[in-house]
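Have a look at these structures, which come just after this line.
Where a number appears in this text, it was derived from the coordinates with a stated rule and is not lab data. What you see is a predicted model; the values in this text were computed from it and never measured. Cβ atoms are built from the backbone, for glycine too; each structure is taken alone.
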Structure 1
Amino acid sequence: MPNRTTAGAGRRYIVGAHASDAGGIHTAVLRAAAGGMDALQLFTAIPTYYGDKSSIRGERVERFRTALASTRIDPANIVVHAAYVLNTATADEQKWGRSAAGLAKELERSSALGVGAVCFHPGAALGGDPEAATARVARAMSQALEKVSGSTRLLVENTAGAGLTVGRTAHEVGSILADIPATLRERAGYGLDTCHLFAAGHDIVSSADALRAALDAFEDACGEPPSFFHLNDSEGAQGSNRDRHALLGQGKIGIEPFRWLLADRRARGVPLILETPHREGSDAEDNLAPDPNDVEMLQLLRGMMLSNA
């Protein structure tokens, strides 16, 4: 277990956003670079489809890598977000099979690009039995990691807890990772979304100590700190289970908890990625400028970081 008082000390902040890939995934890289980002999140396929049969063409990989070479963004700090429709927790064998195949295919595409990680939502425990559901998520992760070699990691994301979704609690995320075989465990991990934490009922707003306790619970359950953070305010109230992101300081979380998070050693050395709403009309294919909302939020975050220097 890392020493909570020293782990992460001296490491730098790595900040970015989920950039639009309108015009191709290489354009997401260019938009992120234009915004001075150190990290980036993107989709490699349409997120509302399983993508279980979608390979990535060589020319797309080449354009992506060429664009990346012109920037200061380290490929290790790029996270690909898997499709939203994947449900690796379901007891429905047909849906689980397509979801597991989609997850493996995403890891294949992302490994071809040479990025640091794939993150995904574990899904819902349709059929009941949360423990069996977390085991199914672990099985899908293990299957993908066994099928696709390389250094790209597979990271499960905590959820807002709506309905039967798993991954709401530290115990559930820890249970998923505990079922990954030891030979694959180094390439598996997790990340935390602030909106999801808050919407799931975790107290991250009453004090810095409360936020720290929430992060400690996940670290204890998983045996390691998060490998990324999604920095999102929340439209819904604490415990609402609503996965609705808001600009930082314009939701129910407010500004101060993000200041506390940035002061925590776990916020250093891992991608800190905004998934906040984009300005209407900013995602046109011929517009390679960063989204204005992302620029504004990054400036806000960097101001907080300076106070922690």
Structure 2
Amino acid sequence: MEQIRVGDAVCRKSHGSDVVFTVLKIIATPVRRAMAVLKGLNARLMADAPLADLERVREKDIESAREHVRRLSRESLEKVFLRRMAEELSATGFRGREGGALPPGVDYGKMPGRVLHIDGDGDYLKNCMRYYQELGVPVVGEHVAEDAQPDKVVALLKTYLPDILVLTGHDGLIARRGDRSKIENYRTSRYFVEAVRRSRRVEPDKDALVIVAGACQSHYEAILEAGANFGSSPERVFIHCYDPILVAEKVAFTPFDSVVHVAHAIENTVSGIKGIGGVETKGKLRLSLPNTGARGAAETA
């Protein structure tokens, strides 16, 4: 049997090799067979598996998986820009245009909502920052491990004063424990829940601070009950690494006097309604006259 090492790209034979993982840690004890702790290469999923269940993934298959993610990301990006073009051309696409509030011949600026993205995975965060830039969303990013997010989130909110907070990383339902209604049967959901709860103590108004929280298979109901506007995962499915960003983008570019309906918020996500749900939420886009330049840029702290 081939030797599996930390850092290897692997898949689980018992799951039909459906997800490519990176090996984070190997645990061996005298009373238990050796296990590997895994994180998804392209999905926000944590898992563990016996070493005997793992097989290395060939480099060409890793690149194929990455190209699949890039293709899905490009498709979502194209849909976003087509939507924005349609809104731009619509007579009622922006507040006041139909009533003459935007004088002819005077350029106006767009001020989309600003995002604070807190991610448990530093590599994912770097990719997310690039995607925000492509989408034109003003954002600051912070790499904070999932279990540290509850203790760090309040200070970060007070530092950056975002319109939209994204809390994500890796998660997973521990299937062998059974009952999916119990928060202890999830790898990191309790940290997302507590981070949302503490954020709501700072700003209880769901329209003043929009929160998108969760990862693959997260405890959706607990996350929403804690106060999130949008959360994963209603059907405990895997979510695409950029799905939370696409929800945040929709809120950021919807006019502040318009409602973001849940179906519209998730229409460009890969996982769809099985992966992300939420509540009706007001948008964050405002127009400025005259236009003096773009607002914000992507930053990784």
Structure 3
Amino acid sequence: MTNANSQSRINSEQNTIKGIALGLFTVFIGSILSVVVKLIASEVNIFTVVFFQFGICLICLLPWLMSNGRNELKTDQPITHLIRGIFGCLSFYAFYFSINHISLAEASLLRHSAPLIVPLILFIFYQTKIPVLRWVALLLGFIGVIMILRPTEGQASFWHLIGLCSGIGLAFSMVLTRKLSKNEPEKRILFYYFIISLLASTPFFIANFEPIPMQTLPWLLLIGFGMYFAFIPYTRAYAYAKSSIVSATSYFAVIYAGLFDWLLWDILPKQHTIVGTLIILLAGFIIVRQSMSEEKLTLESIQ
């Protein structure tokens, strides 16, 4: 029995590491694609980008659907799929709009404040207890966000708030992805996400249709295929590790975004942005450590 419990602990630790690695890979791909969206924003509207993104992702899943049949789509959680798809779609809209009006680093930071919001969602909607240390981390994180937005000095704009809405949508998507991944296979989760997001984005695409310049088609294809190959490890990561752990890997997007801002747009972060970012990173580190400690204690109590 002891050997079995030890093996269980080792497997859990290995799965956590896998979840973190897949989360980091997803963040890297997503960061590159956000740069592409910002670069073509003057030629293609956001409604077109989102429509192409989810349309191509859905096309990529058609071979799986054709080979496995409609039985693979049977689910006991249609409402969860629907809510997750809507929040995920709206989150992308908010993020893509925000990066066209504020720096990529600021927009990425606000979007990836999601790990701070995840524990609050779990507390409010799932009655999950939040330890004192995690409350401290959440408080630190929101202090960091306030330092960056600086609302008392009139620094925050409407687009900063839209960026923060992107983080809220992403947080809900993270929590629901983790919930679905416990019982639903990866491809089924992706299928419902893509088709719900595509259906939700279609009216906006039609209402705001503009001719698509031929030179932007390769970039739209890159965004679509890139997102598909990012969503696969993203969904799998939540099957390996807790949402509070995987979600914290998204903080690396802030580092990538700051680097791209500097290299492509010659934008350097201001002092208050750097300080706020460091505070948020510290909060994320505390949340990850707390989550890993809780998981370890749970496994030890089983022995």
With helix-only ellipticity at 222 nm (-39500 (n - 2.57) for each DSSP H run of 4 or more, over all residues; to 500) derived as -10000, matching label from 1, 2, 3: 2
For 119 (volume of the Cα convex hull per residue in Å³, calculated) the corresponding structure among 1, 2, 3: 1
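For mean count of other Cβ atoms within 10 Å over residues 80-87, the calculated result is 18.9, so let me know which of 1, 2, 3 that is. Don't skip to the end; give the middle numbers.
Details: 1: 22.9; 2: 14.0; 3: 18.9.
It must be structure 3, since only it matches.
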